[in-house]
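Each structure below is given as structure tokens.
Quick note: the coordinates plus some simple rules give every number you see, no bench work behind them. Just so it is clear, the model here is predicted, and its values are computed rather than measured. Cβ atoms are built from the backbone, for glycine too; each structure is taken alone.
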Structure P
Amino acid sequence: MSNVTRLSSRADNAPPETRRPPHSVPADDLVAAGKHLRDTIPRSSQGAWKRTKDRSDPLEILRASDTGRIPELIPIRYGRMLQSPFTFYRGSASVMAADLFTTPTTDIRVQACGDCHLLNFGGFTTAERNIVFDINDFDETLPAPWEWDVKRLVASFVLAARSNGLSDAAGRDAAVACARSYRERLREVAEMSPLEAWYSSISADDVVHLLDDSDLKKNVRHRIDKAQEQRTSEVDYPKLAEMVGGQVQIKDQPPLIFHMDAQREEGFREAVDEILAQYRHTLPDDRRALFDRYRLVDVAIKVVGIGSVGRYCAIGLFMSSSNRPLFLQFKQAVASVLEPYAGNSLYDHSGQRVVMGQRLMQASSDIFLGWLTGLEGRQVYVRQLRDAKIKPLVDTFDRSMLEVYGGLCGWTLARAHGRASHPWLLSGYLGTSATFDEAMGDFAVAYADQAEQDHAALKAAVRAGKIKVQIEKDR
């Protein structure tokens, strides 16, 4: 049975035996089984990328994903994707999912991120108010082959290097560093007890220790300290809210923040209260008690990201009895882009799929994570708008820093993949040589070329008037 047949024959996404082998199987046997997989899927073969003759038109895949989006926001989506091959790549996870399905895989499954590019990583504050570095976007999360996350991640480094005016050699070195770190750190996770792996995290100190330059260390430490001092909702409050007629409300900043016409309709607030009651019941009892100390005062649409543009995304402003603000984000969740190729989610509710995947992969997740079914039947997940997030300044990275960041992202992904799986099988396949690392360098350059070709196709479609775009002046 071919690799493609094995994957497509699954009717659902129940984790296969390779993902959860019996607990009685010794680690040495799992390592041996992983090594045996090299006979059918050589590690060097993972570096191959060649478009198939029957490859789906990437623009048709993107247009298909426009279904259900807010029509007037779709041109903003394409305007953001048009800016560069890198921004195109960030918004085209569905295109790459179709391509990854045609690439070699060992069929070892993990809880995958699904949209694992280098800008979906960063620092944020945990419930204990510590800064950790982790993956921070899970809209596409699903159990799937581990290679798919790694390949999407390494290719993003070559595209980021090109965007920064760096050479392909620099991008390839960062991709290889990422793959090497993934391989080496996964073995470290495998050697931990399951509890140690579950509790493991990457702290702010861990990040600083990776840096050699003293001035860079100082700058990063300053950003971390500043983030820890902030209470994000209170920082956002003057930017996002204003007083109107003696009432506080979210400030309209069209076309990116605006109130819905439906809010003027009779019964809107009652419907929102019912929706919030659904969300409340997805929270643990202690978080319900915390949530109950706030009241909703306003809600508005807020356009975010690239791939998410046009999907329903709102922010709710909540206030405590002492008028302290809390912003929650309500983001539409649809089927993962991986589902046509890896099987349907175990969860009927896409918001629940996102929440459960995030809890499996992150060292510490947002305390307000939950889900609901909103207006017009939209499935939605909920989280804080931001919680002291530290966004990596990738567009400022030189060759050396991009390589360091590659190692950090590879480490993070290894921790996320190994946290709730049996990593010895995968570690046995990867081994201790650089064979897989170099293959990922080859794949990253080849697929970055493909992304550039797809971006050029988008530009041509825009010039021909086939796709409408809206270019934002201040973005």
Structure Q
Amino acid sequence: MSEPTADDRTHLSAPALRTFMNIAERWDLNVSDRRAILGCHAQQLEEWSSIARAHGLLMLDAAVILRISAMLRLFVELKQIFRSPDQERDWLRHALNQRPFGGRAPLDLLRGTLEDQIAVRRYAERKRFGVEPPNEVDRNFQPEAGYRIISEGDAPQIQAVCFDGFGTLVEIGDKRRPFKALLGDAPSSETVAKVLTTPIRLEDLARQLAIDLDATRLAQLEADLNAECRSTQLRAGIDAVWEKLERLGLKVAVCSNLATQYGDALVGCLPKASDALVLSFEVGLMKPQAEIYRLVCRQLGLAPDQVLFVGDSLEADVHGPQAVGLFAMHIDAFESGLAKGGDPALPRAIAELLERVGGLRPQERRQLSYSPEQALDAALGSINAGTRLGYKRDELVRVLRAPAEVMQGDDPVLKLLLGAFFDATDEALLIRIAEGSEITWAGLSQAVQAGLQPGHPKRAWIVARANRSAASPP
């Protein structure tokens, strides 16, 4: 792989090092920590710091720039997880038993290889999205109701909209109700919880409930379930609403009670990857349990009173989230409010949001005129523009075609390309890329599972798209 040009490194090095020094001060890193994190000698660090502080010309090695980049991204994650620099410092020095730490503190790994630093950053990313269990240092952490990334006077109160899944975001065209056929009209609450909070197959469910199910009947139920999943479609108008919310700078989340078989049907229909994704069968919780709404807020990094919950069930999607402090409304009222451009009878924060969203005209749909191969090159261009590292097309194709081999190798820069590709490539380009033969949905799915940890915004969306594509008839 080609290194950044001398001009690129000269332009980037001093500002990047000054930013790193500010973070080092915030985290109380001593000279030994800073030297180990950058991978340099003490004298080099002193010389570089003097030049950077004087705003002089500095040209760091590409490897040093990569290590600084990892620290900058980790800083962004920790700033969203914790409420103060003190909590950030405590976390960095607190021994953790989870992978990749194995009883070591995050700072110990940051002093190691670039690959170790990337592993810490990815752990922090998963933690921010609620994938990792809390550690002792922040077990009792709750977002403060008054906490705002943007001050109250500069931004509307509601910063995210969380949608229910079936009946709200998506609808089943060919309804066959296989679970009702298996369980009857009035299954017990324990049975419903088992279906919705555990990833369980129909055959195993029948066996656990002592339901007599022969092969013919099982095959029919499986066929009905697959037919429902194949016929699942995005609710009319949702893609335009999603696009408007993003244009206004709001986050979009999804929280749904559903059996594991319907997961790909829901997520694969979404127009884009959501900012937070909480599915009952994955998290072992179900609406209207209070903790599931709190998990949505943690994944979004927002307080409850900054989130509007929208769904088709009064108990699960309105009363449940309201009891935890979220704003909430029925999908019919939400769509009616959008059509009216607001409703003065609603709480002020909701009325303001509906007025802003309803007042936006949908953007004209941008059709990507170029081929899937050209889309791949466009994605590579975004990566190189963002990282200032001259990745080549054959390198990108290699990591997408053989991601497991790349991740098992010893080239940290090549591994970084895999994460950079999914970070920098938007969903429109990914859809276009997967329409070709060079990199298919199946290939993107393998790459995202090899290179990104659970919790990455695009991971579940890409895997679901791939699974729906594989299940669809040719």
Fill in the blank from the handout: Comparing P, Q on Rg/Rh (Cα atoms, Kirkwood Rh), the highest sits with Q
Fill in the blank from the handout: Taking FRET efficiency 1/(1 + (r/R0)^6) of positions 114 and 162 (r between Cβ atoms, R0 = 41 Å, to 0.05) for each of P, Q, the highest value is that of structure P
Fill in the blank from the handout: With helix-only ellipticity at 222 nm (-39500 (n - 2.57) for each DSSP H run of 4 or more, over all residues; to 500) computed for every candidate in P, Q, -14000 is reproduced by structure P
Handout entry: Comparison of P, Q - label where FRET efficiency 1/(1 + (r/R0)^6) of positions 26 and 434 (r between Cβ atoms, R0 = 25 Å, to 0.05) is highest
Key = P
Completion exercise
The highest value of relative contact order in percent (Cα under 8 Å, 6 or more apart) among the shown structures P, Q is in P
Problem - Origin of the value 11.4, where mean count of other Cβ atoms within 10 Å over residues 266-273 was derived from one of P, Q - result: P
